[in-house]
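All of the numbers you see were taken from the coordinates with simple rules; none came from a lab. These numbers were taken from a predicted model, which means no experiment stands behind them. Cβ atoms are built from the backbone, for glycine too; each structure is taken alone.
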Structure P
Amino acid sequence: MERKNPGLHKETVRLNRYLAMAGVGSRRKNDDLILSGAVKVNGRVVQKLGVQVHVGKDKISMNGELVNLEEKLVYILLNKPKDTITTMSDEKGRTTVMKYVRVKERIFPIGRLDRNTTGVLLFTNDGDLANALIHPKFEIEKMYRVTLDRQVTDEDLKKLRKGVRLEDGPAKASIAEMIEGSKRKKVLLTLREGRNREVRRMFEVIGHDVRQLDRVSFAGLTPLGLPRGSSRYLTRSEVNNLKKLTGAISRKEIDEISS
């Protein structure tokens, strides 16, 4: 799904918003970039927050590279295959997820999946929405199908729901249930946060090794009908649903959904 950027209809926008619309990062992160002196407007370093820039007239650069405002916001879902790195590029020459989402717009993944984790991974050039989707306060649900080295018990599942302590703090699953017909070696797990290797570490605490990990849902989006390594644009309604989850949807867009 490609959608015209509403910011382009404005004569001027704040510099941090311009950078966010260009896919550089969230407005808060862009404020840090501006304060660090990394951003120039028409060749001059700008270190003052709240500066307005003229879209299509002013030239904005970051670390010496021209930042062009994308005319369209892009939202893509990838069914991530195994043995791929969730980065824009890799100095060791390993395959990255960008191999599977070749579009003309400069997009970036929302959050990370480790190398051998498969499943739903979203991409966009909408920095504000991306930041909101990974922010802990919105508690966006991620559902995983976990294949383990040995059978799990009802007590194991109870521990996951109650919460276990990791080295970086407590973690718990809102849903932890056995998958029928899996001989008690597969679990459906739902989390509302997204710390590094969180699922694998949670099972390590209760004495299990994760053999396979597949994210089957992110914010309600699934890879249904999408083969591994394939991607698709999100529909307008899917994008609006993501915005509703994070409070990033306008009154006009809500009215359009309802009509």
Structure Q
Amino acid sequence: MRPLAPPASAPRGPAAAATPHADGLRVAKLMTDRGLASRREADEWIEAGWVRVNGRLAVLGQRAHTDAVIEIDPRASAEQARRVTVLLNKPVGYVSGQAEDGYEPAVVLVTRANRWEGDSSGIEFQGGHLRHLAPAGRLDIDSTGLLVLTQDGRIAKRLIGDETRVEKEYLVRVAYPGGTAALPESALQRLRHGLVLDDLQLRPARVSWQNEDQLRFVLREGRKRQIRRMCELVGLQVLGLKRVRIGSVALGALPPGQWRYLRDDERF
């Protein structure tokens, strides 16, 4: 694709780039902080000549003041719009990310044959949709349910990281090791707020009984094996864990091991 031409009054070549500011931030980071693109997308767009800083073409590694005017070529937005997001009902035995300890990554399930027949997105499956398709958050190898895989850096940024506030809902089958005693109300209150993991106070959670042996958790954070560790702290054993919702997107009737595309009308 042809990069944007510099203004007629500006010199061509390296001199066309805005002067870097040693005390500023990298342009790619500014773009990420403003929600314009993921870091990878920002670098790709800069390299393609689709980004201007204060009216001049940006270059990779360039720094700029935080109040710099950043303009994005419409072709970059069109490229971003073509990036897909996949919703997968992950079964037990698959890892969320890269293969480890002999276990396959969940992305291997995203095939034409495994696409759910109830997918109403209207998107035609293409092999290119598997390129750079990465998990936006974890789901343990022994957990099931909704896993998001995306090419869109904006979605990944919204769903993962310490600053995320998107709700994630889980159904958790539990038991007392060696007994069937009821969970004291004080322990339920501790699950809702009061527990500490890795020397950090957990954010408040919504925890309630779904039925006599299953709890419903709604969290706004996602520490490693968080629910299992929370349950251990109050003497509960987790027998099964299923994620059923992320933000306003629910797992619904999506069968285990199958996937569908995120629809245009769906938002996390």
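When mean count of other Cβ atoms within 10 Å over residues 186-193 is computed for each of P, Q, the one that comes out at 18.9 is P. Could you tell me which structure in P, Q was used to calculate distance in nm of label points 7 Å out along Cα→Cβ at positions 98 and 122 as 2.2? The correct label is P.
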